[in-house]
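Novice: Multiple structures follow.
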Structure 1
Amino acid sequence: MIGSQPGTQEMGWKWPQPPIDQSAISRIEKLWNVQLPRDYVECVKQNHGGHPDRDCFDLAGRKQAVLNRLLAFTGKTGRIDLFWEIIQDRLPPRVFPFASDPAGNYLCFDYRGKTPKVVFWDHERAGRGIVEPTQVCESFTDLLKLLYKP
């Protein structure tokens, strides 16, 4: 399924879950007491649980990090609320996962500033007591622009 984002090339998504409506989004917004970014919401309505065609991005000190899939809003596995419940005690306050990599790390929205930024949370660093995630970019649209094929 294809989902296009403002300012990005068309992004292809493999194996998304069935489309969702605003009520699924609102349930998570209420749980987290946030308003999810509009660009992200438009994408996940059609592509939640999906794997992007271009999946690599670079971080400071780390090349070819991977966005494996967007977390799903419905279904029995890969649900955004269930992953958050599992890791919330290791995340800084107001940081919420929205995508995973293949190694148990997460891309998250960081709501500690004026607008939510995209950050990368490394579970191994968090296991050693380092919980501050690495900033990736300013927005979900910016993240999509960073993605490339290895």
Structure 2
Amino acid sequence: MDRPGKLKREEGQAFVELVLVANILLLVVLAIFQFGSLYSQRIQMTDAARAAARKAATYGGTDANDNTLRDAAQAAGLASAKVSTNNPTSMTVAWKVQNNSWVAGNQVTATVSVPGSVDVLGFVVWSGQITGSTTMRIEKRGVS
């Protein structure tokens, strides 16, 4: 029988509360880590797009549309993008050229994509494409 004024024993209460709260906090920390990793991949794709667009734009163009220059510039841009990322096998690069003509002064846009996903404790929260895009102006090719 309890006497009035005497507290009951609560030795395990703090431990039970810790276990209940720690699970939620651990889940939040893991989610933050996963989304941070996703953001890091997004930055890496933006850098790969910048490298691809820069390489293609500095490859140059002439005053007239030249498809052979376009193909060579885009191949060089793709190689440059693959060097700047740590997952080049699943990476794709999509190109968009202003007015569909490879002419000095027009803009070229490189969009780099890789598949990505966010999973927390084995549950896939999000999956899709991680993309980055950059636009640059095609430079005038030097006469050699």
Structure 3
Amino acid sequence: MGDPDPLDVAARALRARDRSRRDVEERLARAGVDVQTRAETLETLERLGYVDDRRFARSRAEVLARRGYGDEWIRGDLAEHGVDPDVAADAMAGLEPEGERASALVARLGPSARTASRLVGKGFAAEAVEAALESGWREASPEL
């Protein structure tokens, strides 16, 4: 059995979903592809548009935001995937503002300490959580 075909390894990694350059590079490394061949393969994949960290970052940020994660969590996740901080910032600029996402979650879950803890645990900034809870309490008790 010969060396693995790096394009085949990459194609299998990309079949199910978009991946960052680092993710594909790690897959190639685990498959035993040497450094030079990995670099050439990644260059080819980027040139053909199969690997695009900007597209990956936008898509990943949108998915995580829809799943109820805050900006801190999303930034951290993108960093774990090797996305450049400037690329991550551009991707996050296209998201609904964190405060609005927090408010929507508070409206759905109700304003409570448990909701606050959940939001903080999912990477929402304390300021966004506090503002969302205050708004939620005002809506829940308009007579106050």
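Novice: If you work out mean count of other Cβ atoms within 10 Å over residues 75-82 for 1, 2, 3, which one comes out largest?
Specialist: Biggest value here belongs to 2.
Novice: Thinking only about distance in nm of label points 7 Å out along Cα→Cβ at positions 27 and 59, which of 1, 2, 3 has the largest value?
Specialist: Comparing 1, 2, 3 by distance in nm of label points 7 Å out along Cα→Cβ at positions 27 and 59, the maximum is at 2.
Novice: For distance in nm of label points 7 Å out along Cα→Cβ at positions 11 and 43, which structure out of 1, 2, 3 has the highest calculated value?
Specialist: When distance in nm of label points 7 Å out along Cα→Cβ at positions 11 and 43 is computed for each of 1, 2, 3, structure 2 gives the biggest number.
Novice: Once mean count of other Cβ atoms within 10 Å over residues 51-58 is calculated for all of 1, 2, 3, which comes out largest?
Specialist: When mean count of other Cβ atoms within 10 Å over residues 51-58 is computed for each of 1, 2, 3, structure 2 gives the biggest number.
Novice: A value of -7500 was derived for helix-only ellipticity at 222 nm (-39500 (n - 2.57) for each DSSP H run of 4 or more, over all residues; to 500); which structure in 1, 2, 3 was it taken from?
Specialist: The correct label is 1.
Novice: Sticking with this one: By the measure Kirkwood radius over Cα pairs in Å, tell me the structure among 1, 2, 3 with the highest figure.
Specialist: Largest calculated value belongs to 2.
Novice: From which structure (1, 2, 3) was distance in nm of label points 7 Å out along Cα→Cβ at positions 19 and 99 calculated, if the value obtained is 2.2?
Specialist: 1
None of the figures in this text is laboratory data; all of them are computed from the coordinates on show. Just so it is clear, the model here is predicted, and its values are computed rather than measured. Cβ atoms are built from the backbone, for glycine too; each structure is taken alone.
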